[in-house]
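Bear in mind these aren't lab numbers, they're just calculated from the coordinates by the rules spelled out. These figures come from a predicted structure and were not determined experimentally. Cβ atoms are built from the backbone, for glycine too; each structure is taken alone.
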Structure P
Amino acid sequence: MRTIVLPGALPAILNGFRVTSSIAIVLLVAAEMIGAERGIGAFVLAAGNLYDTDALLAGIVVLSVLGLAIAGIIGWLERRMLRWR
């Protein structure tokens, strides 16, 4: 099981993590825009409503860096766990 099944399934598992993490970030921000008073999504929504472009771009940059960091972590895990590939 450890030597054949798990290594064979690991690329699909990590690819699933990559896809679901990006969807999770989008849904988290959307939920914050709808119902939260604090958070990055609420900050971006408030800045957009007030036409505060500096704050709006700052919020978007923070979200972009968060997405890139998570993708980088998953990429690092792929390189580390899938050396045979």
Structure Q
Amino acid sequence: MRRDVPSRTAQKVALNIVTLGSKKGMDKIIPPGIVDATAKLLVESGAVGSKAVRFSRSRIAVGICLAFDWMMPGQFEAFGYRKAFCERQV
């Protein structure tokens, strides 16, 4: 892992938080402002481009994540629940 860029795992988790922000009902789980702050951090840090963030916010991205949910039910939404838990602890 390079020290000057976030790990792929960190990028994946952050992009999943952005995608979850577009899923109906997740606004009740994910703390306010987290999705926009995560998207801004991803782009401004150079971790991903604005196109990746825009795609992550799309219905297509939500659909893809939900399609894979059959293999590991609840895995997609678990990112949001974990993020909310960590925010409450902090």
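Side notes on the structure shown:
- Value 17.5, 57, calculated as Rg and Dmax of the Cα atoms in Å, assigned to which of P, Q: P
- Comparison of P, Q - label where relative contact order in percent (Cα under 8 Å, 6 or more apart) is highest: Q
- Computed -29000 for helix-only ellipticity at 222 nm (-39500 (n - 2.57) for each DSSP H run of 4 or more, over all residues; to 500) - originating structure among P, Q: P
- For P(r) over Cα pairs in 10 Å bins from 0, in percent, for residues 10-49 alone computed as 31, 35, 20, 13, 1, the structure of P, Q it came from: P
- Origin of the value 18, 16, 6, where semi-axes √(5λ) of the Cα gyration tensor in Å, for residues 26-65 alone was derived from one of P, Q: Q
- Which of P, Q leads on distance in nm of label points 7 Å out along Cα→Cβ at positions 18 and 74, largest value: Q
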